[in-house]
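Peer 1: Take a look at these structures.
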Structure P
Amino acid sequence: MTDQVGCREPFQPSRFCGTLLTEAPARIDQAACAECIAAGVALPPLGEFITGAIIGLVEITGCILDSPSLWAIPGYWRWLTAPPRAADPVIPLKGQLSMFDPPDGREASFHPSG
């Protein structure tokens, strides 16, 4: 089954297909959390958030323009993905902007899906 995630900039489809690791930021955006809570989104206490680590992976399988998804922004490209997999254990990591090479040994945190 394929899901759709990640709006990309308009007029820039991605040719990338393959594995992307999901990284939790080093710091929690408290203003964004407050906005979510004000909108009725239930969040765990800030102290329970994982920060500064790789927390999962997803396989990018394609890229489409527009989508019937509620999360889609009209005129934006969307990645098609296979179901995500959680890292167990998470992999501590100082993040970087943009794409970067993942750390060695990361495979041990990802078990076969199913």
Structure Q
Amino acid sequence: MSGLDSLSAECKFCGALLEPSHEGPCTNCGHQGKLLKASISGKVEFRGTLTVTSIREYYEQNRWVLVLNILLTVLLSVLGVFIAGLWGVAFGIVTGLLMIRFVPSGITKVREIQRR
């Protein structure tokens, strides 16, 4: 059960006890002003839920795939020299760069999401 437990008053200047209904100057010091003190009790309840989301992003490297892509780029360029001269080198470099772009990369972005 909630409600007003107690109510008291005192002079703002000298601290003398007064009736809560007192009006006018203090009977002790003559100044005008009082402090009202009230004590109440009650019950408050809170209900709710809290969801925490944690997002972690990082890059994961697969070194063997990365090394394989680089080796194929270099080998295709060298192979181009033996097959068709300088045009073969240009073809090998372009093909190697396309492989690096379109073959699965050795670096992967990973995103972990946790909800609690």
Structure R
Amino acid sequence: MSDPTFKEAVETVYRRAMCGAITPQKAGEDFRDVIGMALQLREIIVSQSTLRLLSYDEGAKISVIKALREVTGAGLKEAKVMSESLPIYVLVDVDPEDAARAAALLEDAGGAVEIK
């Protein structure tokens, strides 16, 4: 069974409290736990970065394709299609350090990038 969503977790605690299955004190503790989990998840989501390739010099196309292959693990054809579909999201929801390393590779190859 998968982990419950925030809404499902809150509803479960509420139902258990309303039917008397748990004491008001236990319900308060459970709500604090659910809110704590939500805050931890928010920190994980907020700490992720997205890398976009905006453009590159035409003379740098081959270098950018090589960099795209290295950064994404894509094959030659996929990287070529990516290089011709700008602007494009290269990495989504990755560690900020990974996004910075990938951005440096693409910039060294002649690409203009954006990290959010």
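Peer 1: Out of P, Q, R, choose the structure whose coordinates give distance in nm of label points 7 Å out along Cα→Cβ at positions 23 and 95 equal to 0.8 when calculated.
Peer 2: Of the options listed, only P reproduces it.
Peer 1: With helix-only ellipticity at 222 nm (-39500 (n - 2.57) for each DSSP H run of 4 or more, over all residues; to 500) coming out at -2000, pick the structure among P, Q, R it was computed from.
Peer 2: This value belongs to structure P.
Peer 1: Here's something else I'd like to know. From P, Q, R, which structure was Rg and Dmax of the Cα atoms in Å = 22.3, 71 calculated on?
Peer 2: Considering all the candidates, the number was obtained from R.
Peer 1: Another question about this same structure. Which structure, out of P, Q, R, was distance in nm of label points 7 Å out along Cα→Cβ at positions 71 and 87 derived from, given a value of 3.1?
Peer 2: The structure behind it is Q.
All of the numbers you see were taken from the coordinates with simple rules; none came from a lab. It should be emphasised that the depicted structure is a prediction, and the values quoted were computed from it without experimental measurement. Cβ atoms are built from the backbone, for glycine too; each structure is taken alone.
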